Each structure stands twice: as C-alpha cells, then as structure tokens.
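Pasting the structures here.
Only the coordinates and a few stated rules stand behind these numbers; no lab work does. Note that the structure is a prediction, hence the values are computed from the model and not measured. Cβ atoms are built from the backbone, for glycine too; each structure is taken alone.
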Structure I
C-alpha cells in the first residue's frame, strides 16, 4: 500500500525572549516529513523573531508579528486564520514554543489518522506530553472522566467526589499500570500537540481572543466534543516540554494553596477563565455547585489567615467574580499585582 502524503502546517505562538526554546523546536519541525508550512506568531517578543528565523534559511517559515501580546488565544486565532487563507496545507499541528516533538511524533499522528473513526471535521488527534500526569494515566487506561468534566465541581473541588477520589488514590498505590493504549479519548486538550484537518475549523471556528491566556485552549478544543466530534490522545506520538509549565513543580499540601502562594498574572487568568468556562458547560445542579464553591472559598479563606495571604485571597475573589460575570479580556495589572 502506498504511503499517504499529507500537507501539514505547523503553527507555533511565541512571546517575550524565548528564542532558546523556539529555535530548538523549529530545527526539529523543519526536519519532519510532510511539513509544507511553518507559521510562527510573534506576540510582541522582545527580540526580532523574524530576523532570527531568517537565519534558519527555510522558506517554509512565515512569521506573523503582532504589535502587542495577544495571548495564546489571540495568537493562535491569528495563526489559524493565516493557515486557512494563506496556505494550501490540509492539516495543522499546534505547538507551544517549547514543545519539542519526538522525531517520529508527526509520523505517529499521520499514521493513525486514516484509521480513526469519523470524517475530517469529526476528529482531532493529540500528542502525549509525558509531564502531564493525567494524560499519562489516561494513556494507560484510566477513564478521562476521573480528571475532566466532573459535574458541579468548583475549581476542581467537589465534596461529593471525595470518597471516590480516595479510592482512586489507594488503587493507584496498589496497582501499577505499565501497559499503554494505542489511543484514548479526551474531552478537551491544550493547544500544544493538537492535530486536525482544516475542515474542523469550519465546524468550531477560531479561539476566543477575550480569554487572552489560560483555559482558552480548553474552551476551544471542547467545541469539538460539544459538536459531536472526538479528540484522540495518541500515546505513540510524544512531545517534551523543554520549559517547565507553570505550577507543575508546585508541592501541594493541605495547609497550602497554589492560588495564594503563586498569585500573579498567570493565576488571575487561569482562575477567571476556568471559572467562566466550567460555569458555562459543567454545572447541572446549581445548589451542589454553589455548595462546593462555598466550601472551596472557606478553605481558601482559612489558609489565607494561617499564611497571612489575605490580600491574595481578596484578589482571588475578584478573579472568581470576573469569571462568574463573564468579565473577560485583557485586564489592568492591578487585578493581579
């Protein structure tokens, strides 16, 4: 059987001064088969991304420079529009500027594409990022519903799931999973690692720029699931994050709060946007949801008193209020500083 040839556009969004990461990713993707276009969206970086990219001497690379940082939502929106209107590529592979694909990562995706159920606008594939513990567990057979779309949770907290969560933790300690599935379904996924056909954009449109950063990828890719499509995690296709993601090394303790300890720009947008997203799609019982919200905030209040972080607690309340009222968009630094 003849090998299928794909025309693939790689889309990367970068910002600040991250050439040390971006250069490594670009040098990898320029070696991959079937890559016909590489779009780099420059979100007002502090150096000339275009000039540095020119040094690679690869005509497939196009740099789109935004005059200001439009966040991941605005950056991927601009890039996807360019992919749709300015390239002849049929597929797009989204990567963060620090996502280093394994040499065979793209081949693993294209090798699975034709065998996955559904037409082009009904499926998307996603590369495994091994530092995402939940994704690794799902790849090993855990039900994605353990981690995603737990109804009526507030900021991931749901009192009524506590016994089940304790059972899961006990089971994890007693039984080790070593087998990895060929594929597994996800309800939504990050941008970095998403692979889909251009017809999918006809169905789900473009990212919502008002999110700016954080949870914008969840909201965007959830549209696939919401409209009857499927997102398939392909564990054989792996991506390594060169730069560690925000909060991934934080040591969680019951007397500590990541929201209070790491309060700042990232936490504000993560909280606000997550609250907005889940309030829209994941609440089936307002009474239970409200109770979980009250318990969560009570716990945060107690921790703020014990750790002298009342100021951060008050800012957390404002972020939650903005999310519940749909007050999105880029905000003044006073909201998170």
Structure II
C-alpha cells in the first residue's frame, strides 16, 4: 500500500503544475467566456488539455488513487467543451433557436399541427353547437357546481361587463397574468408530455379544452355578444391557442414515433422524435409568456373592439410569417 501511495504522490507532483494551469484557464473561460482568454492562454489550453487526457489514461492504466482519477476526469470534461465544443454564448444559442431551430421544427410538423388543430377545434365546434341547441349541455360540460358567473343564467349586462371592464389594479392584473400563464403552460406541457402514450391522452386533452372554450363561447353568442367576445378572446387567443395546438402537435410527433417506430425500437424512435418535439414545446413556453401578458394586461386595459381585432389579426400574421415564411437553407 505504501508503494502505491508513493507512486500516486510522485505522479501527481510531476504533473500537478500543468493541471493547475489548465484549471485556472478553464475557470477564467467559464466566468468570462472564451473571449476573455489571451492568445497565449488559448494556445496553452489545447496543449494542457492533451496532457491532462494523457495523464488520465496513465492513471487509469496503473490504477492510481481514485481521487486523482476523479479529479482528472472532471478537469478533462470541462476542458473538452472549450477545446471541441461550440464556442457560443447562451445568448447566441438562443438567437439560433429563435431564428432557425424553432421555426424549422414547426414547419416540419405540418401534419401533426393540422391533426392537433382538428381535435382542438373539433371539440370547440362540438360544444358550441350542442350548447346552442340546448344550454343544458353547458352544465354537462362544466359541472353543476360551476361557480364562474359567465354561464347561461347570466344577464346580458353582466356578460357585457366582463368583456368591457377597466376596474383592475396593477396587483390584480399581475396576479391574473401569472395565474393564466401557469394554467395555460400546464395545459400545453401536458399535451406535449402525454404524447408518449400513442398520442391518445394528448388528443383527449385537446378536445377537452376545445369543449371548455366552445361551450363558454356559446353562452356569449346566445346573448348576442359573439362579435364582442371574439375580440376579447382573440387579443390573446391567437397566440395562446396556437401555442396549445403546437404543443399538441409535439405530443403527436412523439406518439407517432412510439406507435410507428419502423425498423427501430420504440425507445430509439421516441428519442429521435423527442428532440424535434422538445424544440417545439420549448418555443410554446415563449408564446404562452407573450399570451399571458396580452391576456393579463392588454385584454383588460383595451376596450375598443377595433383595436382588439387589429391586435389579433396582427399577431396571427406575425406568427404565420415567422413559422412558415420560406427561408434559405442554412440561413441563420
């Protein structure tokens, strides 16, 4: 044992100075980025990295102290990403995601998006027409203990007051916006995450949410407030509902990969599809943040139907252009 300890001590003593130099360079790069390194440090980084890898190989081959091996593994792992990894900042990676990765993933998921929209809008239409035929369907969908005042028993004056109201304090608006963001984010992320079960729970969740909105829409339509309610809803709804549909599409991508894996295993197929689906789902979170701001602030503070429709139409054009505008291959 004493011989092994002596061997480990000499091994570390002969090389520790270079390891410390590499550690200092890596620490500086991690704190300030690669651009903070001097030319001399950049040249030394590659050389010291190769020496550390060599030391790790020797340490493993002669079974040195496990603490030395663990230290070298950590050091080599840190250095690898600076020597061979993409030298981009978080901001640069985010810009690549927004400019290229996210819209490309959405453009490549046209059929899952159409399928998701079919389930969501189908549930909306089903509830809407059933409620117009018989408003008892509203209570079937929402339950007899539904406490929201926006129901078939509400007066036209009350329903109109929920559409046009500026009686909101800043604290109320912030709380309302936060609640809506959490609620809608949960819906979207569940629609994505439940896709692994062949997409069946995703389809059910899309239909369910369509039914909830469609039945509420029927209440206002039946009271002659369809035009006003549409503007009130769509000022944020264009962004929010599109995000939910895209999250559902992400779920169907995974569900399709699991149901029809082809020549690969289901796990391998799901793993491949999951990268594209996760890209879409991450983008949906951004959309829901934007929708929550419109819903919690803009929708409550803007009482002009014209302005509401203008904002809804503008957001629709912007999202369609962003996702489906042709781009040159390789364009950043």
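Work out which structure the value 0.55 belongs to, where FRET efficiency 1/(1 + (r/R0)^6) of positions 111 and 295 (r between Cβ atoms, R0 = 30 Å, to 0.05) was derived from one of I, II.
Structure of origin is II.
Given 34, 25, 18 as the derived value for semi-axes √(5λ) of the Cα gyration tensor in Å, which of the supplied structures I, II does it correspond to?
Label of the source structure: I.
Any idea which of I, II comes out highest on distance in nm of label points 7 Å out along Cα→Cβ at positions 31 and 143?
Result for distance in nm of label points 7 Å out along Cα→Cβ at positions 31 and 143 over I, II: largest is II.
For which of I, II does helix-only ellipticity at 222 nm (-39500 (n - 2.57) for each DSSP H run of 4 or more, over all residues; to 500), calculated from the coordinates, equal -26000?
Matching structure: II.
If you rank structures I, II by Cα Rg over 2.2 N^0.38 Å, for residues 39-78 alone, which sits at the top with the largest value?
The structure with the largest value is II.
Taking 0.05 as the value of FRET efficiency 1/(1 + (r/R0)^6) of positions 103 and 287 (r between Cβ atoms, R0 = 30 Å, to 0.05) derived from one of the structures shown (I, II), identify that structure.
The value was obtained from structure I.
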